[in-house]
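J.: Below are structures written as structure tokens.
Where a number appears in this text, it was derived from the coordinates with a stated rule and is not lab data. All figures in this text were calculated on a predicted structure; none of them were measured in a lab. Cβ atoms are built from the backbone, for glycine too; each structure is taken alone.
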Structure 1
Amino acid sequence: MKNQTLHENQFRVRTLDGSYRWFSVRGVPVFNLDGSVREWVGANTDFHDRKMAEDALRRLATDLSDRDRRNDEFLATLAHELRNPLAPIRSGLQVLQLSDITDEEANQTRVMMERQLGQLVRLVDDLMDVSRIVTGKFELQIKSVLLSDVLNNAIETSRSLIDQMNHKLSVSLPGNPIRLDADFTRLSQVLLNLLNNAAKYSEPNGNISVNAVQEGNDVIISVRDSGIGISSEHLPVIFDMFTQADQSLEKSRGGLGIGLSLVRRLVEMHGGTVEAKSAGAGSGSEFVVRIPARVELPTLVPSQLSKEESKESSSLRILVVDDNRDSVTTLTMLLRRLGHQTRAAFDGEEAVAAAREFHPQVVLLDIGLPKLNGYEVCRWIRAQNQTEVVTIIAQTGWGQEETRQKTRDAGFDYHMVKPLDPNALRKILDKLTG
């Protein structure tokens with residue numbers, strides 16, 4: 001008699017309700033004495049649920065492997081991007097220590113260091129913003145704003161990079177003022193990211209154009225460049241997290257692959273859409289933002305800017321509290337140059353003692369302090385100064401909305417994220433002296 005041979009097969013069977021399920025069949029032949037097959041003995045088994053579970057596990061394993069790879073790439077790119085601005089800042093510090101440095105060289109070095117620091121701050125801000133949006137802890141501060149003001153703010157911030165690359169920028173806006181219900185800072189951030197991308201991903205002496213048009217109840221803003229373009233492969237996923245159109249080994253143009261993801265999320269939070277267009281590599285790119293708008297003639301108010309700029313700052317008594325001594329030293333130096341009186345404290349108990357003796361009009365107060373934290377110090381100052389007007393400004397590395405709410409609840413007047421923007425701080429102080 002011949003050896004028995006196992007037969008195995010898998011197939012789909014259509015059931016009575018029209019759906020399909022996976023079955024497996026296993027059988028062995030039964031032979032006659034002459035060696036012919038008399039019959040088959042076996043079983044059909046419905047293993048549809050098990051197969052679906054196994055397929056899901058395989059997909060999950062593939063997704064996790066791909067996610068691990070992308071996370072590794074992201075962390076490597078993050079380290080690269082952090083080192084980019086840190087390297088010239090470190091070199092600049094060495095240059096400023098040279099004994100024979102000229103005033104012109106010192107000024108050029110300071111301008112360079114400020115530019116690189118701004119890039120570093122924007123990088124950290126983008127990371128924190130994406131994290132807050134993903135976790136649902138991000139809220140827009142919606143107000144009535146002019147599109148022209150939003151765009152001018154973005155252009156002003158991006159101007160140094162555009163000029164550095166010697167690009168030509170053209171801007172076209174409708175004749176009538178367009179007013180939006182939007183978060184001024186976040187919408188500026190959207191346009192800034194698009195302008196910076198256009199500048200970074202275009203060769204020097206390129207062309208960048210910004211055009212805005214009114215279509216019904218929407219405004220359409222287009223940012224077009226003459227840069228490297230986007231391949232058809234990357235165009236559908238260009239707004240996905242950690243996606244980079246420039247996959248070159250050098251990654252000389254930089255980027256973490258979060259900027260455009262942040263753009264899309266912020267635009268969608270404004271009730272709008274964003275679309276990327278490109279004819280392919282080397283053909284330039286266009287990003288089109290569509291958001292709700294309304295046309296309205298703004299109420300004209302006298303500008304206070306010239307008056308504020310022409311006034312000399314009055315002296316304020318300012319208490320600076322931070323456990324980072326280098327931060328206190330540089331900040332008090334800046335405030336004294338602006339004509340203010342300063343006192344420093346490096347922990348919560350020192351802050352309380354200094355406030356009792358110095359009677360500050362302004363307190364720049366860190367949150368994470370030894371002995372007493374910033375919330376406790378703020379509450380103590382408020383309790384002890386019922387009749388005195390004291391402006392308390394939180395200076396902290398935390399910018400999440402829950403932290404801002406805690407500072408408001410504790411009695412802070414302002415919340416500033418480190419590193420403090422000197423211009424923003426000066427505006428607050430000028431307002432107080434005015």
Structure 2
Amino acid sequence: MRTSGPDGNPFTIIAPNPNKVSERAVARLVALALVDSKARLLLPTLMPARHAHAFVKTDGRIIHQVTRSLPEWSLNEIERIANLLLVNYKQFIDDFIGAIHGSPAAAFKPAPADLPLISSSGDLLTFEPPSIEVDLSGFDRQYSKVEPHMIVRLEYGRDRYMKHLSDERIIRRANDIMRNVHQVDKQGRITLEHKDPRVYYWIDRFSEVLHEVFLRKIPRDAFGSGAVKDYPYPRDGVRPKQIAHAIAAVKVPEGDYLVRYGKYDHLLEAYETGRIRLGPAASYADASLDVARKDDELSCQMDIDTTVFQVLGPGARNVGPRYPIKGNFSTNYYILCMSSCFRARLFLDFDAEACLIISNPSVFKERLFKSILHIYPQFSLAAERVKYYDPLCVAPVEVQPIFWKHFRYAYQEEVRFAAIPPEPISNLAPVFLNLGSLKDIATLVDTR
């Protein structure tokens with residue numbers, strides 16, 4: 001059942017087995033919503049993108065952001081409010097459980113059409129929680145005089161989700177995070193987009209890495225050189241200014257658009273005749289590719305927190321606090337990768353001379369799929385924005401092949417088109433498609 005909590009902020013109650021939903025579990029979750037409405041305990045995540053959420057495990061622990069626990073002061077306040085609810089608002093708790101079983105009381109009303117949650121079963125309800133004063137003195141004692149970056153470090157110290165990583169992997173994670181931080185401005189300078197909330201997400205993740213580095217006493221020189229290894233910042237000041245000057249005069253289409261970065265001759269041909277190369281996913285593992293392109297598109301890796309998601313090894317023994325999982329896609333497939341953003345940095349990262357801006361993505365998709373089916377009529381076709389995930393903070397059931405990528409590539413804001421064979425196959429040769437002239441739906445930008 002999905003509900004709308006205090007102050008109109010949506011939150012989700014999920015009951016996999018409604019018959020086992022206890023009064024105390026419901027009371028604690030409602031109490032959590034009340035505390036969260038005042039102290040913002042639960043924050044949305046970006047890798048992957050999720051609403052702020054929390055769940056109660058069968059052992060009674062409250063988990064949020066997939067692997068995080070809550071500070072002690074908030075847990076004490078949640079228990080205090082939950083006890084009040086069970087004693088003084090018993091009817092509300094009974095009605096809540098009734099709603100979970102499909103019999104909502106008058107206090108539970110159909111959700112408004114603009115509620116930012118969806119449900120395949122249509123069971124969206126809203127309610128007004130009891131009016132209970134939240135005591136924030138514990139929050140004030142712990143955080144009132146603490147700078148934001150130190151709050152991040154304090155929170156990380158409670159849940160050291162990187163503790164199991166080797167020093168080498170810690171440094172690699174710092175490198176992955178750093179790749180998402182900078183942009184190139186209109187004067188060709190490296191900059192931060194301070195109005196983009198994603199920048200602060202990455203800064204928080206980097207603060208966590210710094211705290212782990214501090215706790216381990218990793219040498220500063222080793223960490224610093226590894227964090228910027230192969231870092232894609234401009235090597236000189238001429239090319240960034242040249243790109244910035246060229247794209248400053250370009251009027252970006254209103255609404256959705258797609259951008260294909262590459263060599264001028266290739267894009268000119270695509271612009272005039274619609275000739276486009278469709279490559280096999282396996283080819284992106286080529287070691288000769290630049291760091292912006294090189295990736296294993298046929299697998300995904302993650303480290304599962306087994307205190308949240310139980311993983312048992314041979315003989316049903318516990319495998320430890322963290323367990324590495326690698327999922328492999330069963331077949332090679334074709335992909336065409338584009339971006340949903342027009343930025344100077346991407347010209348540099350892809351060593352691109354030009355780009356093709358598609359102003360009508362739906363027409364482009366129609367022509368592309370028609371051309372693919374002309375050659376491969378049995379293939380399945382799909383097109384989606386890529387979702388980026390943090391391998392340390394993701395649930396196994398969330399990750400979907402083809403359209404999920406490691407967060408090190410998040411700044412590219414990729415949109416991809418995929419053609420999947422009807423039967424598993426390892427080897428696919430690149431194929432050239434002919435879509436016809438794209439002049440009616442595209443603009444060619446030359447930055448040479």
Structure 3
Amino acid sequence: MTVPALFSRVPGPLFGPLAGGHAALYWSLLATFYHYEFEREPFYLVRGVVLDTAEDLLRGSPSWSERREELLTIEASGETEAEPAGDEAALLRATARRLVARLEVAGWFHFEYRSAIGEVLSFYPYAARILEALVRVARDEQPMFQGYAHSIASLLRPDVFAARPGVSLSEARRNTLDMVRELKILERNIYASTQRLLDAVATAAGVLAEGLEHYRHAVMANYHRLKTVDNLYKWRGEILHRLDAIEADPRALEAAARWYGEQFGLDAIGAADAVAADLRLLRAQFETLPRLVDDIDTRNARFSGVALRKLMYLLRQDTRTEGQLQRIVDALARDRAPELVFDVYKCELLAEGFLHTPPRRRPRAAPQPLARRAADSRDLRREIAPRLRRPFARSRVEAFVEGLLGGREAAPLSAAAPESDSDYVRLIYTVAYGLDARSPYRFDIETDASDDGQDHYGPYGFPRGALTRRPKR
């Protein structure tokens with residue numbers, strides 16, 4: 001892999017304002033300007049609005065009241081300005097102007113003159129993309145795995161892919177890498193939450209806060225969607241099937257290679273290699289997806305177990321000997337316990353009538369060989385075989401009906417009136433087999449409005465009808 005040259009695209013001092021002592025103040029300025037520029041109704045940020053916004057943010061910042069002297073001498077363009085003279089408002093305005101100027105010099109944005117408006121703030125393309133990622137991190141936005149999988153499957157659909165093969169393949173690759181990245185982040189979030197439970201949480205309230213608040217927001221919501229509505233396995237088979245079809249379609253591959261060549265400036269061979277590499281990447285990612293999901297399942301189960309054991313330990317450590325011993329071991333492991341001296345005594349009979357009895361070792365049972373019954377194998381087979389046969393198999397029931405019909409074409413079901421429970425069960429199977437089309441006979445129900453349509457024989461009731469032989473085909 002060739003390491004991309006980041007600082008040939010972005011200026012070196014870009015991250016300087018976000019790495020110093022006033023990083024929070026600079027971040028509030030950048031995040032506010034980004035929100036005004038890209039997340040509200042379209043309008044231009046003229047220089048006056050930028051300075052007014054910076055002044056308001058500076059006035060409400062703790063840095064203005066706690067670290068004013070540092071802000072008054074902040075570097076704007078490589079040189080340290082002297083403290084401006086004037087009242088509080090003038091100092092605030094001058095400091096806000098220097099803060100904006102430093103962000104401009106660092107390379108986050110510039111001011112562009114427009115004849116009808118004046119000077120307006122304009123983010124550099126790389127800065128806008130970096131800020132978009134930082135804002136999502138700051139808001140702790142969680143991805144929707146269903147969106148990734150649905151987008152990939154939609155892009156690879158035959159009609160969509162046939163219309164724009166190159167665009168579809170390139171976007172499917174990007175969405176796949178984003179999805180796998182977020183799955184790995186989800187797995188590492190579970191690990192981080194487990195480590196916080198083990199290392200930092202010391203109270204039952206802390207365990208509940210970590211499990212019910214942070215873990216549910218950062219992990220459980222995603223994990224729940226991953227295992228239910230966003231189940232990736234229902235998309236995985238379809239996507240792999242589409243990859244097989246694309247790899248077997250030379251016209252689609254040729255069209256995708258032409259687009260790759262035009263988009264990325266590749267020759268015909270290089271474009272074809274890039275298309276093949278992206279298809280291999282998609283296949284590899286989705287073929288190894290079950291292993292990644294299994295790792296997530298394992299770590300989630302471990303978090304649940306750690307949370308439950310620690311909560312039980314914290315709630316019971318003052319009432320159970322087991323909990324007290326666990327607390328001592330935990331303190332000793334963290335090197336926080338004082339020197340302890342233990343005296344151990346053997347329990348003996350303390351007085352007459354003492355009820356303690358020492359445990360006795362029970363004799364282990366010795367294996368005993370099974371006694372084999374001497375019997376003739378033919379007699380044994382003859383005795384057991386009837387028990388192994390299905391008494392109501394279709395062939396047996398059909399043979400019974402054939403004997404019942406004899407030479408007739410039809411016979412009433414009452415001719416097989418049951419004498420016992422076994423006969424009644426056989427009658428149920430007789431009716432069931434006669435209602436499908438696979439038996440050589442059929443059962444026709446007779447309906448009579450004058451009664452319930454049932455025949456009764458002793459304690460048994462069964463539907464009134466007839467068994468009729470089906471014509472041979």
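J.: Suppose you compute Cα Rg over 2.2 N^0.38 Å for every structure in 1, 2, 3: which one lands on 1.12? Can you show the working numbers first?
T.: Details: 1: 1.41; 2: 1.12; 3: 1.77.
It must be structure 2, since only it matches.
J.: A value of -10000 was computed for helix-only ellipticity at 222 nm (-39500 (n - 2.57) for each DSSP H run of 4 or more, over all residues; to 500); which of 1, 2, 3 is the source structure? Mind showing how you got there, number by number?
T.: Values: 1: -14500; 2: -10000; 3: -18000.
Source structure: 2.
J.: A further question on this structure: Out of 1, 2, 3, which one gives 0.20 for FRET efficiency 1/(1 + (r/R0)^6) of positions 64 and 288 (r between Cβ atoms, R0 = 41 Å, to 0.05) as computed from the coordinates? Each step should come with its number before you reach the end.
T.: Details: 1: 0.70; 2: 0.45; 3: 0.20.
This value belongs to structure 3.
J.: Output the label of whichever structure in 1, 2, 3 has the greatest value of distance in nm of label points 7 Å out along Cα→Cβ at positions 144 and 224. Before the final figure, lay out each step's value.
T.: Numbers: 1: 3.3; 2: 3.9; 3: 1.6.
Going through 1, 2, 3 one by one, distance in nm of label points 7 Å out along Cα→Cβ at positions 144 and 224 peaks for structure 2.
J.: With FRET efficiency 1/(1 + (r/R0)^6) of positions 208 and 280 (r between Cβ atoms, R0 = 30 Å, to 0.05) computed per structure, which member of 1, 2, 3 shows the largest figure? Please report the intermediate quantities before stating the final value.
T.: Working: 1: 0.95; 2: 0.25; 3: 0.05.
Sorting by FRET efficiency 1/(1 + (r/R0)^6) of positions 208 and 280 (r between Cβ atoms, R0 = 30 Å, to 0.05) in descending order puts 1 first.
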